[in-house]
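A short reminder: the numbers here are calculations on the coordinates, not readings from a lab. Since we're looking at a predicted model, the values are computed, not measured. Cβ atoms are built from the backbone, for glycine too; each structure is taken alone.
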Structure 1
Amino acid sequence: MPAAAKPGDLVECPNCAGHGLRLRQEAGRWAATLARRVSCPTCDEVLTLPEDTTAGDVIECCRRRYRLTLEYGAFAAEEA
């Protein structure tokens with residue numbers, strides 16, 4: 001973990017197939033959860049979603065709006 005890391009930071013895990021981890025502290029100990037990501041259907045850019053994202057939320061990329069769906073534990077973006 002980077003020395004300057006603080007709760008809320010996103011870090012890339014070199015051993016996790018390109019997944020990002022969101023850091024937090026619980027009872028004085030570091031914890032990491034998988035950061036949810038989705039690919040833009042237009043440009044394929046991978047977007048990291050806020051921690052409180054839910055199905056039905058709307059995101060923007062490529063000057064377009066996409067509604068998020070959640071199936072099988074993964075988010076997908078569909079044209080809104």
Structure 2
Amino acid sequence: MNILLEKSMIDIKDLKELKEKNNITYNPNKPNIDLVITDDALYFKNYKDYSINYSHWLEKGSLAFVVSVLEETLTDLNSLKF
């Protein structure tokens with residue numbers, strides 16, 4: 001998954017985990033971005049209505065885990081014909 005990271009601060013461990021299975025960019029002009037991570041929310045680049053406040057999820061898992069759970073949701077959204 002291609003992720004735009006717009007967080008002002010991120011733990012090095014979280015960043016390392018995200019980079020293991022995803023492409024991380026800090027450039028909002030890069031094409032083919034799937035997911036955007038801000039300080040308090042995640043949203044799919046092409047489906048901004050699906051914004052998710054992830055702060056309470058971090059109590060039970062890492063940011064990389066939250067992103068991995070959302071991969072299937074993105075696949076499902078992309079398969080629908082709007």
Notebook entry, point to check: Of the structures labelled 1, 2, which one yields 2.7 when distance in nm of label points 7 Å out along Cα→Cβ at positions 27 and 51 is computed from its coordinates?
Noted result: 2
Check: So distance in nm of label points 7 Å out along Cα→Cβ at positions 19 and 67, computed for just one structure, reads 2.9; which one of 1, 2 is that?
Finding: 1
Notebook entry, point to check: Hey, Cα extents along the principal axes in Å derived from one of 1, 2 reads 41, 24, 23; which structure?
Noted result: 1
Item checked: helix-only ellipticity at 222 nm (-39500 (n - 2.57) for each DSSP H run of 4 or more, over all residues; to 500) derived as 0 - corresponding label from 1, 2 -> 1
Item checked: Which of 1, 2 leads on relative contact order in percent (Cα under 8 Å, 6 or more apart), largest value -> 2
